[in-house]
Structure 1
Amino acid sequence: MSLASILVLIGISLGIHILCLFPGARRFRNPLLLIASIIVIFWLQPALPIRGLDFWLPVATVFTAVLGWILTSKAEEREPARTRVTAALIAATLLGIALTRYISNTGILTPSRPPQTYIVALVLLISAGIFFALSRVKKPARALLSAAIVGLILIFLALKMPPLTGLASSVLRGLTGQSRELAAAFDIRWLGFSYIAFRLIHTLRDRQSGHLPPMSLEEYLVYMLFFPAFNAGPIDRAERFIKWLRLPLTPEPHHLEEGGKRLLLGLFKKFVIADTLAIIALNSTSALQAQGSGWSWLMLYAYGFQIFFDFSGYTDIAIGLGALVGIRLPENFNQPYLKPSLTRFWDNWHITLTQWFRAYFFNPLTRFLRTKARWMPAWLVILVTQLTTMVMIGLWHGVTWNFVLWGAWHGIGLFINNRWSSATRGFAAQVPERPALNGLTNTLSILLTFHYVTLGWVWFALPDVATSTQVFAGLFGLGALP
């Protein structure tokens, strides 16, 4: 997001904060959060060359969230009157955005001019009928919930795989009467789908296990579409988020102070430190232009700190925006580069993503292998689970060989870390009793972990394996590989 976009989001949050200074207006906070979140999704959606797609993708985001609520809410927990009010609010907001086409020939709240209003109204009516029919199902079958999870994963893969995205672009161009020959993978960029998919899968799985708290349609949609965290996380859990959403916002000076400090910190990290480091950070253009291994290491260090300050800066901004509207979002980073092991690094880097994969992939896979594949020794179970989990995290960032290798790099590193910790457990227990040795081993462990993580960024920062291997060769003074 640009600085101007963030300033607008700060203005929206401050507006809701100020409104809640008046006791009689506090009951409007949650509806305002829903309306603001829907509008922000349209506003932040990038412009796309396929006619109307930058309007329909945000609509699809809202409808997908509504469908998620229908599938995860129990019939006896729904409040028909409250649900109708929320549904009317959603429809009015979407129609209001569509009506902006009559104000300007270009987009005001949307990247381009919205489609014809009668088309939008027709889509809303048809969708309302479908949602109403689905809502009559008192308890969706477990198979239907599983099918929804599989569907989300397939959409995610299609969006991350250029050949599939290019094919989808060609089909959509044909439907809109545009040239198929100009189809490209970059034609389809669905803002925030990765994060909403994680939230949807979380609620679907928790409904299957019976752990999902009851939520109204309004609460569920605010959780799914919450504008401070929609674009860059963190990935909050529903039960945690809802507790804060249900607390009445009574603005006090410390709320404004807390939110303001996190916003200033995030803006400084992102637009001062990260953007400055980006000038010299490793990228596909500069990768093969470094003169000597010293410059290669400098660019790599710059990239490692750039990605940290960029991502943690966005997290601080999201937490600050949340604080202004009375929602405490979870922390996502806790000094990860100062941790003495790779396991500790991943416990403190993108914490909410790590916790999500641990809860919904690593732990179920571990339980499955220990019960269904008892022939596997413990060390092999650890290797398989850690390697596959980290490869999945890599693929979440993009379906490319470089992201697979980045995930494998960390999976193997975590396995070695685990085996080393087991083998040296007795020695490690004695180290704290000797302060000098404890300080030395801790310092060496931090340096080793930091450099292992930093070398892994080569796979992450670059687009292909050939360039990455050349950079690795340059880092260690081996010259360019043939």
Structure 2
Amino acid sequence: MFDLSQEEITEGSIPRALTVLAVPLIGMNLVHVVNTIVDTFWLGRLGENAVAAVGLNVPVLALFAAISVLTFSGTQIVVSQLVGGGDLPTARRATFNGVLLTLAVVTVVVVAVAPNARAFMSLLGADAALAGTAGLYLGTVLLFYPLGFASDTVEYAYAAVGDSRAGLHINVLTAATNLLLDPLLIFGVWRFPELGVRGAALASGIGMTVGAALTLVYVAGYRDTFVLTRESLRVDADLLREILKVGAPLGAQRVVSQVVRVLVIGLVTVAGGAAGVAAYTVGARVAGLAIVPATGLQQAAQSVIGQNLGAEQPARAHRTTTAGVAMIVGLLTVLGLFQWFFPGLVVAALVPGLTEAGRELTVLYLRILAVGYPAMGATYVLFAGFNGASRTKTSLAADLGKYWGIRFPIALLAVPAGITFGAFGVSVAPGLGWGVEAVFWAVTVSNVLGFLGVGAYYVYTTREGMFQRAAERASESAGDDGGESAEAAP
């Protein structure tokens, strides 16, 4: 049912190609969200402060992960174009070099941050108790990131060749391990120690390690859709440069957005206290469910677009983008309507231990988030069009405007008058005291205005021949790598 050949990607039905590739990717991303929701569910039984401690980690860990996006997405885009051009040996070598880059980048982050995790959390404005608990989680889970992120890089390569089920298998195993270990390590069930928040971090880290082991089994030959042969296991300076060239703007894009998210949660801490942080955390977890189909469809679209450009079919690349936008807008409109009308059900299911103030803020935030879901999803797929065409700097520029030009300035209005907010050495003028609700609205307003800007620019660039030029560049690149024997892609 989910088998997809290169010919189907470059010649068959575009909606079918997107759906077949996206469904396992959506499942994979859903598993990521389930991992975070499982933590929130169990830690919610410990109380609001435990939820707030892990919630404080959400944007911080995402910031560190953002740095690795340059290797994830750079690898996916380069591999998809090589596969579309019929050069599978070079695609394999590109994957290996992408993994090396990921290991190097993530290891540097872990060595720099893990020993100073508590101090890092204190910089966000958390009090001593909250910083201690949040820092314990951060320092523990970071130790597992190099293996976990190397595995993610390979998953992106599998998606690039048209096998998105491999990533789903790996992430299901990861989530199942976390699901099993979370309550055991948090509460000390049976012979396991009672570790609380640290137990949640260990469960997540062990899950990453088990998933990475399955990835190694797959690329060693168990899954024949994409195997790293001995010939592919060598450093290639040209491929490293190409992955960095394509992926660096996407990594910078994620860093730009995540820095703002880190600063914003600092604003939430000041303006809303533990109740505000808990509401923001629950909203982020639930919004992750909406992001799941958006990112899954984005990843699928990037692979389809990249392969079609490699096969010199720019018109299909454009049709892939527009079809993806229509699909995600319809889906997220339905999801947003449900969240608008039934936010209380979500809160009761996830965090029944919230205080009344925390519950009211969470319900409010869930409704505000729902308004911007269709615009947010459409933006993700439009980015796939630019990224697949190697126009990754566009995504960076768009997020600079969205997060720094719209979201952060509006969020500043939350800070009470007379207070100067500072985080990570960044000081800003005092706000107007509009309360934590200003932060909630900042998220949705920036999503909607960001979509309008990106959509207008996409229309302009496609009329100017963006995809045609990208197809020509991909063809020239494939010609430059023509020294190796071409091998039929799966």
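Given a computed value of -26500 for helix-only ellipticity at 222 nm (-39500 (n - 2.57) for each DSSP H run of 4 or more, over all residues; to 500), which structure among 1, 2 does it belong to? Among 1, 2, the structure yielding -26500 for helix-only ellipticity at 222 nm (-39500 (n - 2.57) for each DSSP H run of 4 or more, over all residues; to 500) is 2.
Starting from the value 2.6: which structure in 1, 2 was distance in nm of label points 7 Å out along Cα→Cβ at positions 49 and 145 calculated from? Before the final figure, lay out the partial values.
Numbers: 1: 4.3; 2: 2.6.
Answer for the origin of the read-out: 2.
From 1, 2, which structure was relative contact order in percent (Cα under 8 Å, 6 or more apart) = 24 calculated on? So the calculation was done on 2. Structures 1, 2 were shown, and FRET efficiency 1/(1 + (r/R0)^6) of positions 121 and 449 (r between Cβ atoms, R0 = 35 Å, to 0.05) at 0.65 was computed from 2. For Cα extents along the principal axes in Å, for residues 209-264 alone, the calculated result is 39, 26, 18, so let me know which of 1, 2 that is. The read-out comes from structure 1.
Calculated for structures 1, 2, mean count of other Cβ atoms within 10 Å over residues 137-144 is largest in 2.
Out of 1, 2, which one gives 27.8 for mean projected area of the Cα convex hull in nm² as computed from the coordinates? Value 27.8 for mean projected area of the Cα convex hull in nm² corresponds to 1 out of 1, 2. Structures 1, 2 were shown, and volume of the Cα convex hull per residue in Å³, for residues 65-344 alone at 149 was computed from 2.
Quick note: the coordinates plus some simple rules give every number you see, no bench work behind them. Here the structure is a predicted model, which is why all the values come from computation and not from measurement. Cβ atoms are built from the backbone, for glycine too; each structure is taken alone.
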